[in-house]
Structure P
Amino acid sequence: MKKLIILIIIIAVVLGGAAWGFHKTISDSMPVPQFRLYDPGQRIVHYEKYGEFINDGEPAYKYKITDRPGLAAAVGEGIYPNTQVYKDPVYKEYNKEGRLQGDRWGFIGIDDTKLAFYKWASLTDENPGVREFYAALLLENADMTGQSIKGFHSVIVNYPKTISFTYWNTPWCPAQTCITNIAYLTRRYPFLGVKLSGADIKIENGYDLDPSNDIFYIKPGRVVACKPRELLEFQNGARLKNITKSIGKPDARLVQYDSGDWQFIVKGKPFMVKAVAYAPTKLGQSPDEGTLTDWTRSDAMYKAWVDKNRNNRRDPDEKEVGDFQLLKDMGANTLRIYDHEQNSNKEMFRKMHEKHGFMLIMGDLLGTYAVGSGVSWYRGTNYDDPIQREMLKARVRKMVEAYKDEPYVLMWMLGNETNYGVANSAKRFPRPFYKFVNEIAKMIKEIDPHHPVAVCNGDLLYLDIFSALCPDVDILGTNSYRGWHGFGFWKDVKRACNKPVIITEYGAPAYWDAHTESEAERAQAEYHIGAWSDIKYNSAGYGSGNALGGVVFEWIDEWWKAYEPSLHDTHKQWPGPVKGGWFYEEWLGLTSQGDGKSSPYLRQLRKGYFAYKTMWNPNICDKLWDLWYTIVVYLAW
């Protein structure tokens, strides 16, 4: 009898623990709204009940509302065509107190998400598609995720052809971003029980600087109810069986399967590029002043130490560990070399590869920043100049001949967001540039047929020209800073060209004006988690299957980025999709140099470092938690 009672108690404890864990998993995974709306509307909006989708999938697409009051009641406050915000008591109070006065852009990054939402939701002199996008984004920031999803979908349905411009004056389609944002939110919060089905926006001629020639093909899709398990993403091994294309040596090759998916195979195993831009710059050094030294000839990679308590001095228990070991512990497997002449210690590279196993993305700047073309920064590289082209070709030839037999070379990388035109002609005259890139790629393959060739683009600008003029380039690399929702362009690249993609730079600052160090680091980590998840879920066997990996920018803060190399500047440099709305380029490191007095050896590991340690190199506890979470999601509802 006692044994039976003990058994019943044990079963009750196990079941109770499981029930508690089930509840805690769900509650921890559901966002808690920061405020309540006067008119929240319905959980899911069935647009077909209130209007008609005309020419779905075609350039002449339009959503025609037939029941405006019904749709307004369904979508809720802040979403077209609902105007209840003007009746909202909170809005009336804010408006009466004058709290809604001021530049709209000054409200984007403030902590008072309620105030920011009412500012944007009540704007009448803003492009409606842009207004709706930012109102939805501010609802997301206020953890009103369900309402935010409705807002993003409203942009897709009602304003899919809206074009705005980034800080860099490149065209931006908010509706395309909304598709990415909804995918991120529904995947992150599967217990909301909704997903976006069938949405797609293709923009013909959409990769240049002139939106007037854009032709839109719009499928607004539907937000529908679903079971949480439908949002789980697993690798489909059936897509990774028959190799139809192979580039490289047997121990390191790029392959394509008959499914269209791409993947690196290194030493017989699938290889996801988990790379870091590494440059342990000593304080006071700057390329602008010609004082930046070759880090491959320094010793920070072996003598760096972790300032665990962040007191900016080395305590007895803080031993030398070295950057390479810290990177290995984090799970990194690749480093990016931007220019072979600026970082050129082959002996160090061999030692690094033998001891830590790192591969290298070996690069030549190809005239970016006027490097290698023999002209000044102010004159800039001209890709139509035959003399400059020959100088650049000779430089690349030198790189390939010097490194082609080295075991650590994974690929060749040409340029660095060269199409943005910094001290070169590629932005104004892209066709000569991309023709030259293909000419260089053909030359490389004549010298070395065993490594793939990539170009480093600035986002997707001129993707159509690249696709037409660069058949001999194997990989599209792109520096992209699109935000914590991910990149969202995998399908676009797949449509434009049959090439895999590597994100050659992405990242966010660990500084956030008027916020604590911990809050800023958490925001940086969340950015990286979202970005890496998007890369993973579009790699071989997932999603679009064309993501090869990414290069985190960057390992450690570089203090020269704001042109005062001895100061850790906190000047707002450019607005972008990060928490707070501003980039601080001297704070992009996963590690900090502290107060700088122990530069370049001191390392303060930020939350982003530990996020990657979990994502890139999970321990048994992480794996068990993922298994538990998957089970809970699969069983829910």
Structure Q
Amino acid sequence: MELVKDNPYFYCNDLRTYSRFQTREVKIGDIGMGGNNPIRIQSMTTTDTMDTIGTVEQSIRIFEAGGEYVRITAPSIKEAENLREIKKQIKARGYDFPLIADIHFTPNAAELAARIVEKVRVNPGNYADKKKFQTIEYSDSDYQAEIERIHKRFAPLVKICKEEGTAMRIGTNHGSLSDRIMSRYGDSPIGMVESALEFVRICEDFSYYDLVLSMKASNPQVMVQAYRLLMHKMQEEGMNYPIHLGVTEAGDGLDGRVKSAIGIGALLEDGIGDTVRVSLTEAPEVECPVAEKLVNRYKNRFNHNSIIHYGDFVKDPFVFSRRTSNPVSKIGGGQVPVVVSDFSNIKIESPAVLNPVGYDYSEELDKWNISDQAVDYLYTGQNSLDFEIPGTLQLIVDSDYWLSQASKESLLPLWSLNDLINTDQVSPKVNFLQIKADQLNDQRFIHLLETENLVLIIESDSNHWMADVRNAFFHLMQEKNKIPVLLRNSYKDSDHEADHELQTCYASTDFGALLLDGMGDGLWFNSSMDKKAENEAVFSILQSTRLRISKTEYISCPSCGRTLFDLEETTAMIRSRTNHLKGVKIGIMGCIVNGPGEMADADYGYVGSGVGKITLYKGQEVVRRNIPSEQAVDQLIELIQDNGDWVEI
């Protein structure tokens, strides 16, 4: 890729050859970040910061689980002061790892914490601004006056950090952009970037450079676009600060892991990121092993085989748009991505075998019940089925088996390049062609471009799989080739066979990164998981990329010392009563820090507003205040019902 001055889409070193983006080294205590250091792992405590023993013990659990930095919230002066005692007791137990103070709204707490811990995190959306969801018209001079006000407010912290050798993360959150930024730039990635860079420029005015930057959002698409734009803007301004990666409010369980892997993994694939925090609504020590799985994949990525130079980005990487493809049956043409499940090695003796992939047959009623997570195609290899399947499901078989069948009515062929070039008989419905990413210039493929109802299944043997397949899409787009494309990859090799979480993280990274750029009309995921788990993972990837909605989405924060209720327990309770509401997004926030902002991406919000008190939101609007927590879930359901989004099970 050309340098920034020649390429308006520059955001990473290279789109085909893996390399880490070279950032400056920033010391967090004795543990360096950026530069030539490995990608660091971190997490955040969920205890009350005034609970010294609980915070010390949880910090140690984070460290022992692989966390190299531990973040602790400091919402006021008293919590900031208690960081001194927490640090003292951690050392008394024989541990020595850097602590990070997390600050929102309270500059005086930040200034005190900066004299105690190795790093402070500030949120430019609420450090010197207040959020009232007001639109304000600024002239250029008015806006400059606001920058000068922020400069005055922020300067004392910068001076202390420089004097004490304390590092700082300037951490933008999509959910807490200030009214000033929203009025100037809108609710956008560029607004997120400018929010951070305003503070960076103030730091540079004081020749203070021990900075780390982040651009977090609960929507991986927004998050990835913001980080890419940050990298681009840093290059324009001659900056090279280390990057902290994270998807905020990712949630729990499968969805939390998938959403995190999509956003974080898409950036790691392009060599972006110097530290990772996976934000799960679970115990913080659980986050570190997930982060390690994402990060460790890139230790040997430098040794991948070379990728053909088909071309550079042919679309704006800072804005989402789907690649244009022609419809072939229910594939492509702007339709939701389809899902293929591999049953080629499974004995399909009865309809019950299809239960895990969304098809439940009632023998008594002689009727199929089809779920919202029902696959669209089954690949059965050398087999057909002995029972009638619903019309929403179609079978893909090997081309030689398809050719041998007298009745081909319910079957669709899967061709290799050689087999398709040598046949005079093709399906009038759909012809699936499996092809390697580096074969798109093969004359045999070019000869087949006019094949009736062709769908490509692009594969790669490269261990830089995503980049190789993305490169193939570049070629198709440059050639204005509109053939639909399915993404297929297998994670069954012996190194990964027993680790289903790892397979899910890898698939989320590979498929998710492409889907976030609008590349792919369907997924075919092969794993060693059982079919139910595999199917749930695929649909979670599609939901997290907002391309196929099949269930309720929960935007839940990972908890911290500010949290005013048990997030894990409450999220589970809300999920148990609302998980049938397809397409409804529910935000569950432990406190007000990101609550109202993240409600912008949710339909309904459940936010802690005091001890034992909950405030409910519809979008960004408060609709019910200070509800006793024991009544809050019932009132949330009433709110959903009142707005017409409730359906009975």
Structure R
Amino acid sequence: MRKLLWEPFRIGQMELRNRIVMPAMLTRYGSEEGYVTERTKNYYEARARGGAGLIIEEATYVHLRGKSFPNQLGISDDKFIPDLSQLVQTIHRHGAKAAIQLFHGGRTAKSALSLMQPVAPSPLASSGGEVPKELTVDEIAEIVAYFVEAALRAKKAGFDGVEIHGAHSFLIDQFLSRASNKRQDVYGGDLPKRARFLIEVIKTVREAVGRSYPVWCRLNGKEYGIDEGTSLEEAQEIARMAQDASADAIHVSAAGPKAPILLTSPTFVPAIIADLAEGIKKVVTVPVIAVGRITPEAAESILAEGKADLVAIGKGLLADPELPRKVASGRLDDITPCIVCFECRDDVVSPTVVGARCQVNAALGREEEYKILPAKKPRKVLVVGGGPGGMEAARVAALKGHQVVLWEKEPRLGGQLIRAAIPPHKDRIEPLAKYLQTQLKKLDVKIELGKEATAAKVEELAPDVLVLATGGKPLVPEIQGLDKAHVVQAEDVLEGKGEVGNRVVVIGGELVGCETAEFLAEKGKKVTVIEIRPEMAIGVGPALRAFFLERLLEKGVTLLTGVSNEEVTPKGLVLTTKDGERKTIEANTIVLAVGSIPDKKLYEQVKGKVPEIHLAGDCVEPRTIRDAIADGYLTGLQI
């Protein structure tokens, strides 16, 4: 098969070694003032070394008033140039080209960061945002100048090109969309007027940097779930205008609360908005960059079918910075798979987390300090437990050169990953389990399935290091009559190990309980989820929580919060509602999803009998896949 991904390509006069683009993705690895940090450079260097042809540095504010996120990088002043120049040199060192995305948040900017009221085409607040000041014509001209000054700084810093951010509901897009632009002057009304700001930015930037310097824009191919949002037909017209204004390429994305790139689908869909890139490609002659959950296989198809000229792979490069090189050498089963959890996205809007993290790549944003180096002395390592934490610990330890044995009491590896992949919208977790299993096999980890560890067996093997990843034990709440009812643990429901009647009460409204409820609702069961706390699924990240709860309601699941569970009777569960009403929820099956406690039984038995012991995953504390993977990775590093 012809490998179009690996053909050199040009954007304007910039020649790329291949057609893989790393799109701009906010990381919040910068300093509070907006400077590039060592963390920033290490992050980008890993992706440049990994083989991407073009690295687009993340949204960088052109003026402090347009800053939307803490620790967002800046290019609003000459003081940022030296560090940005070092970043460019870091990227160039590995043969990739470096571009920078020029950004103004408009009404999404925050006065807490800039000490200035946000601005926008119209005084309409975004969801949960501040009411912005409506820009005057003179102020619009000033912002155009900010983009020009930023582009000149980018050129001086050595960037190979600039991308003007005209998508994702930020300032330029706020002008483009009828939903946010209600002006009646030369910058509002029909589409050419709404696009005037974008066109002025492109033209004036072009005049300043010269014809030979690559300048392009990122646009929404469509806005989803927004009244009066941009349609594909309007996006096509905007793209034509941008091309006529001298844009060297069009990078096609999407926005809106119902945008496919911001949600999951019942079954994983690669290249989920490729049709938008194809639509833009039909009306322009400049290169088109496609983006949106694109797998390497889908990337080749997109290029072969002429839907786009370049392919942007974003979250895939967060999960595995070496993805391009692995694809080039045919090592597809060595690629750490993105599981589309959106937790990296949740991190960049979190008030408590500084910097994006990844469920499957513990080294994201820690590339230098978490580097895997050969062990000074190989040791015999026993890992007990074949869930995500145990498998990751075994993988990293083996990469360091240790002799690793893994015992798993079940007949297959995977642990919680097996159950996590069963509910609706969760099929994307299965590749992670397969990837870890494949890596252990390639690294010659000795795997013994169906082997339950005991203190005697551990002592007999006499490992130098013992890693316990024994998971947790399900909790059973103290409710009167529960012991006489038909009770099934949620994990047994998902694996088909327990009979479930037609009327089900799920006790526990966190992720596992709600996912089990959705699983049962799709099988035609009448399901009620009970949660003693005031809100349901509070542990689910903000990117997907509303979408997740909406799906449950659409499938007929009843959600009750703030309740007190009183007793279980032959009719069902008796409870007191948050309003003080005592009522019975009819059920012939009670499903328990109230969490688990660490299983440290083996640890207590072998403590002091093995030279070195580490705990990883749920046997430390029941948490998420990300925590288990991180525990396993760090444990492997320490050995």
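Here, each number is a calculation from the coordinates, and none is a lab measurement. All of these numbers come straight from a predicted model, not from anything done at the bench.
From which structure (P, Q, R) was semi-axes √(5λ) of the Cα gyration tensor in Å, for residues 116-307 alone calculated, if the value obtained is 29, 19, 17? Answer for the origin of the read-out: Q. Figure out for me which of the structures P, Q, R the number 173 belongs to, where volume of the Cα convex hull per residue in Å³, for residues 252-619 alone was derived from the coordinates. Considering all the candidates, the number was obtained from R.
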